[in-house]
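Quick note: the coordinates plus some simple rules give every number you see, no bench work behind them. Small disclaimer: the values here were computed from a predicted structure and weren't measured. Cβ atoms are built from the backbone, for glycine too; each structure is taken alone.
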Structure P
Amino acid sequence: MNLKKMSIDLFLYGINSVKPENLIPEKITLKNNYIEINRDKYPLKNGIYIFGSGKASVEMAKALEEILADFIIDGTVVCNYTQKLKKIKVIEGSHPVPDEKSLKAGETLLKKISSLKENDFFVYLLSGGSSALIEKPIPPITLKDLQTTTQILLKHSVPIEEINIIRKHLSMIKGGRLGHSTKAKGIVLVISDVIGDDLFTIGSAPLYYDPSTYKDAYTILKKHNIFDDLPQNVKKVIEKGIKGEIKETPKRENPNIKHYIIGSNIDALKKIKEKADKNIKTYIMTSQLKGEAREVAKAIVSIGKEIKKSSNPFDPPVCLLFGGETTVNVKGNGKGGRNQELCLSALIEIKNIPSIVILSGGTDGIDGNSEDAGAVVNSSSYEKAIKLGLDPYQYLKNNDSNSFFKKIGDNIKTGYTGTNVMDITIMLIGG
């Protein structure tokens, strides 16, 4: 049993299971000029408008076109790459830091959605990445202010749910503001990229609502000791918001808009378990993994060591599945991301221990500032590194996991996958 190959096959299978071309036909059906989702029916007699934003928006739109092509009046989605679709226009935005394209995309969506009439009906396709891909800052915040703020938040490993609370209070479209700009009825199909599938956090909730406040945003920034580092315009907007001089984000859902989560991390883990169980006993440990990547790796490896030593809590051979999203507190200047950092830290713990394989990868196909999805390691990875004279400790210290894994050939490259349900970590322990 080649555990390394098995882990890669399972990872790719998990990604495939939550690709829009597989999810959309499962969740959406067309019957007698109605679309049906979760037994809810929506009439299409006046046609339909399609909008969307996120890393999975293009593939979601493509899959929806196959079902609803005859009813689509107009459509626009924003992604981090472009592609020509039949009836829906694709606009490119920037990720993970917004740029001029993101502002134009945000302006376009706001204009189109706010111009819909009461009798119009739309579907919005929402997935991870939306927070950077579409933006319209509250004056006097500039694009440069947003970019600086985003970079500071990412560098300090602020959790995504906290980052999005701050983003929502700097934006004219996030935190439900986009949803409250229209009189039309609509539904939002969501592929979740956050722990717990929290609709307040996914894509910074452009069409939902927001229970957080300007005071919450200020408290988060002070907690991480970064408020004073922010651009003056950003600090000014937050301070004015606290005083009530800038209107708060909507505190109730637009009753004409309903959200449906159609894909998430736990869905991918369940599909992997279903496949893996045919060859090896498999357990889903969690879909809510978080924490500093290198520390999480130590905890995961400690479980593997215990299984090998005492058969607790499971008898080997066994496959353990973890999903979620860790963080990296960047101090070096290397290339990589949380998944490769987790694998590098795990490798240092595994060293020469045989029959333990750990894979960690991003389901969107991109890990951090690298072009790889993640990495896979076992004792042979350590042996290759030693033969090449590579010191894994130094690469970890410099946050340069991608360079390390490229040199030993254990990086995993998928390219853009067209979906995004956070990360998948697989540990296989041989008998």
Structure Q
Amino acid sequence: MRITDGFRVLAGLTAVALLGGSTAWRSPAATHPVNISFWTSGSPNGVTQIVNQFNHVYRNTYHINFRAIPYSNETTVVNSALTAHRAPELMEESLTFAAPYAVEGLELPISPFLKMAGINPLADFPKPMWNLAALHGVHYVAPTDGLPTVLYWNKALFKAAGLNPNQPPRTQAQFVADAKKLSQPKKGIWGYVQEPAWPAPFLFPSLLGQFGGKEGNASTKKILFDSPAGISAVQFMYNCIYKWHISPANASGGESHNLFYAGKNAMMMTGAYDYAEAKAKLGKNLGFATLPVIGKKPQDFLGQNYWWVFKNPNLTPKAKRGIAMFMKFFYNHSIELAKAGVLPVWQPAFSKAAFRSIPGFSVQAAALQKGIMNPLIPGWGTAGSYLYNAIDSALLNKVSIPQALKKAAQQMEQTLNQPQA
């Protein structure tokens, strides 16, 4: 998942200098550069610039053939390429899309490539994004960018309600108390707007983790969200509407965002993808912070992209070294992603002034350290619709929360454990 918010840094400085990278890693000149195919289903913004720089620096040795494929049908495109034996050597998609290919033995372990590149994943990536991405103890993927769930608030509304505009709520009790002071239903102003549907795919996993729960077990394919923690997560969302009356009932799709931009909704808990528009609409009145601890501990669901290496007969030792070189070059030039509004996950970049100067990115970088992600279960992305349809029904008061989650868990387990065609 990627977003573009158009932020810019000083054009006169090179990405290498900003991030402490080096272009000194060159291979001997070759008459025919080794071609490496690299596909992504995310935004090409920032990536294209990095690829072009790499191809220029290593023009006599390696060439990255870059292609951006549609996110809407990425699985179809990749599967067709695999069937035709035309898959790329290097592929970048959301984490759960990697799972079936790893299970089917189509991916190479990525640790040897990282070692070849001089990358230490335990130090160079946010720990959750590395530790949570192993399948049966083996790492087949490495993270490239992240998209955390965050808190937005309207400082002008906070001030008008007698609240400190620079102090967002950090606990559930404070969140509810602030939202009650902010809500003026007769004037159409709400402290918080809880939509039945979106952004549940970002918010529910965050709250579930905060209450100590997990969505599922990748090893056993056991669904775990129909637990006391899962019930507590949805109960909070439900209580915002029906108990505390800090949110309107039956909010329509997009109503939370629309009211926030119109100055009628004081707080949002959703993905960082809204930052650019929120900043453009609210300006200096926009507050932006990591999620409050609604449950028992800080946790934050991350949208993200990972990359992996497909098994391919063209992967000669030289091609493998080229992939490793490109990986290190990509990470060292992560400022190009940041300039395009994409949050890089290269930790050496986080302390650099060029990164910290981009509005909102320090908050997002902090959120990565508390990150959680969907389990690496093949088919999770499709089967997850059962869960979010269940949450929608519960928040519309059509079915009880335990019943909704139990039914969704049964449906997902049945779907995910069907024999693969």
message: Between P, Q, which one scores greatest on distance in nm of label points 7 Å out along Cα→Cβ at positions 63 and 231?
response: Q
task: Out of P, Q, choose the structure whose coordinates give relative contact order in percent (Cα under 8 Å, 6 or more apart) equal to 28 when calculated.
output: Q
- prompt: Here distance in nm of label points 7 Å out along Cα→Cβ at positions 71 and 271 was calculated and came to 0.5; which of the structures P, Q was it taken from?
  reply: Q
message: Quick check: 1.00 is what I get for FRET efficiency 1/(1 + (r/R0)^6) of positions 95 and 215 (r between Cβ atoms, R0 = 30 Å, to 0.05), calculated from one of P, Q. Which structure matches?
response: Q
query: 0.90 is what came out when FRET efficiency 1/(1 + (r/R0)^6) of positions 199 and 239 (r between Cβ atoms, R0 = 25 Å, to 0.05) was calculated for one structure; which of P, Q is it?
result: Q
- prompt: Hey, distance in nm of label points 7 Å out along Cα→Cβ at positions 287 and 375 derived from one of P, Q reads 3.6; which structure?
  reply: Q
- prompt: From P, Q, which structure was distance in nm of label points 7 Å out along Cα→Cβ at positions 79 and 183 = 4.5 calculated on?
  reply: Q
